[in-house]
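Bear in mind these aren't lab numbers, they're just calculated from the coordinates by the rules spelled out. Note that the coordinates shown come from a computational prediction; the quantities given were computed from them, not determined experimentally.
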Structure I
Amino acid sequence: MSRLSPGRIGFLILVVLMFIYLLAPVIMVIPMSFSGANSLVWPPPSWSTRWYAAILQDAEMAAALRNSLVLASIVTALSLTIGGAAAYALNRGRYPGREAMSALLTAPLLLPSIVLGLALLIIFVQLRLIGQWPGLVLAHLLITLPYAIRVLGTALATLPPAVEDAAASLGAPPGTVFRRITLPLMARGVVAAGAISFLVSFDEVVITLFVVGPQLNTLPVALYHYVERRTDPQVAAISVLLILFTLVLVLVMERAIGLRRTIGGRG
């Protein structure tokens, strides 16, 4: 076995230190969620699981979680439908202004969330969409669509058009070609776009704060208001559950189709 050079050893140490620096805040949340104290203190003076039990008894958090799951599911379905059509038109179409249209559809990725939130607030107040489900869906769709279009566009770009042309030359109508040929071949991109859209919508807080109302709340907004009023470890317990949820989703994607394949890379 070849020995590592001093330069490579130094590089590995640097990488490990960077990982520790990036993951330290997440790692510290885990023991704090098992704290027996009534406030967030480090290190925990005692250990308890009562804050996980408190989550089950918090009706406000349960309702906010339910709203976030429903909202993220609706937004994901719309992002895949609209984003898939837009990505197909941008990658397979040949018409003037295609590059400008692509830049326009992905422009929200370049704007700060607070700017988008303020703009949506001004528009939605006039349309009476503040605190309404249609307003929340439209606001989240604005930030998830660019991701869906980018990922689905990458999946389409790696799919040879000759495969679709061959099916069409055998008499298959456009709808059948897309359903039987295009969609199965870009399934990995669809999974990736759906997962990213769901997580982005589920985790969005800045824009949601501008358009959510007092009667309609999401989990990130509920957590934001919670830490304004209280500083107990229940918020750490909820954070740990969200971390586990994200980790499970990533592991399922890796187990099913592989992360590199999911984002459009070669297996």
Structure II
Amino acid sequence: MYRPLLGITMGDPAGCGPEIAVKALADSRVYERCRPLLIGDVKVMSDALRIAGHPEVKINAVSSPRDGKYEFGTIDVHALDLVDMDSLVYGKVQSQAGEAAFQCVKKAIELAMSRDIDATVTNPISKEAINLAGHHYSGHTEIYAEFTRTRKYTMMLAHGDLRVVHVSTHVSLREACERVKRERVLDVIRIANKACKDLGIEKPRVGVAGLNPHAGENGMFGREEIEEIIPAIESARAEGIDAIGPVPPDTVFSKALGGWYDMVVCMYHDQGHIP
């Protein structure tokens, strides 16, 4: 069985990412399914072994994915010398931690784009820290979009048969409402439909959540559904996409879990993340 080579970012070295990575890679079942390559700082990962209580695990520093052992008991680290351990403070937002986290993500993307790894997995970053380091992104999604040169994109979250995509993510709720525009909603419906097909769903059903309570109740509680969301759904249906909605946000996810929809288009961050 082919074991895909996964590039796993260290995350913020002052946060929980390195410890999470160590605990995951201390499980032999991981190595039965993939070849994990940790992208990060050897010094940080060595200290994470101490913190997580796994002194028996060894670090193998490599400069290329080709040099990894990918054997249980050894963590292969694509070594980036990024962190001064003498000045690193665990649990504190700091510029050098943000810089290190950002560089790990950038390297993971580069390795994937050059086909040196099959996929990427990211550990947590501090958005505040990476911005403090001078990299002005609101999250992983935006970093990936820029370095993969992707113009139209959205975040997708999935658990079993519950899948959601977002019209907006890391912005204020006030700005999120302002971003509910026909063209953006239509773009996300198209992306949702294609993602379902890429996952092997031949005839996707895309449920589109409303923005307002009761999906606006025909304009009683807001007009975004009438002026922006419904026109986007109608355009999508004209393209042959089975888009349904707008569905009241308080019922759309239970319906999705019940098999009514293969994907739900959500209007803002918490609407999609909470379910």
Structure III
Amino acid sequence: MAQESVLHPALIVPVGHVEPVPRRIRAMVGGRVAFDTRRAVYVWEWPAYPQFSIPVEDLAEGVLTDDDHAEMLSVGPARRHSLRVGSEVREGAAWVWEPGAPEALHGTVRFKWDALDAWFEEDEPVFVHPRSPYSRVDALRSSSSVRVEREGAVLADAPQCVKLFETGLPTRYYLDRVHVDWTRLRASDTVTQCPYKGTTSGYWSFDGDAETHEDIAWAYDFPTTHSHRIAGMVAFYNEHVDLYVDGTLLPGPTKQGRRPSAPSAP
């Protein structure tokens, strides 16, 4: 079977890498500040993106309770804890690093992201996970034409686009809505979030003659300031359509008779 062509830079940060966070990091639980620190560190437990690890001393109103459960995580041993903030209790919300983990993590705690209600870098909210200091997201206007097909049906045909380059992911091609054939697409209720681009405002599926293709296109009507050029535009998963850029069909899994087990991040 042919190997999928890779047309984007790979992620380069190794698991176990630890670096200081130069930003003020806060998180909220039940309307209260669980912690407020300028001494957080990044820890890469997997290559794609880091997590924050917070000095235990910088918990504001949060109280950690040992769950009497130790585990070997990808970067070292840790003990699971529950978090209490006021009347709110979040079971199994945190891992306190133990000897054997990188020295820079000693005395810090890594929280499950979804166990806290809201995270902030300085005064701006952060979604899903911390932004990696080694990743870039660039949205560039381009005169490249883009045609999108699936099962022979033309879903979009645009004379220009905005190309979004995100480290470790395929280039995404954002198209003006006037160049999308909306008669072939069906709106869905799916909503996703991205720490670099914000919260999606729409997803669309395509009901082909052979099969149904769920959530193959999306839009950010109100993206973050870093990605403002894609506001209101529509992108399609390269992995799930036949995508022609300047008349050339891009290589991808669908062209080789196979589909990824899960879609890449939009």
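Summary of values
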quantity	calculated
Structure responsible for 0, with helix-only ellipticity at 222 nm (-39500 (n - 2.57) for each DSSP H run of 4 or more, over all residues; to 500) calculated and labels I, II, III on offer	III
If semi-axes √(5λ) of the Cα gyration tensor in Å, for residues 98-145 alone is computed and equals 20, 9, 9, the structure in I, II, III	II
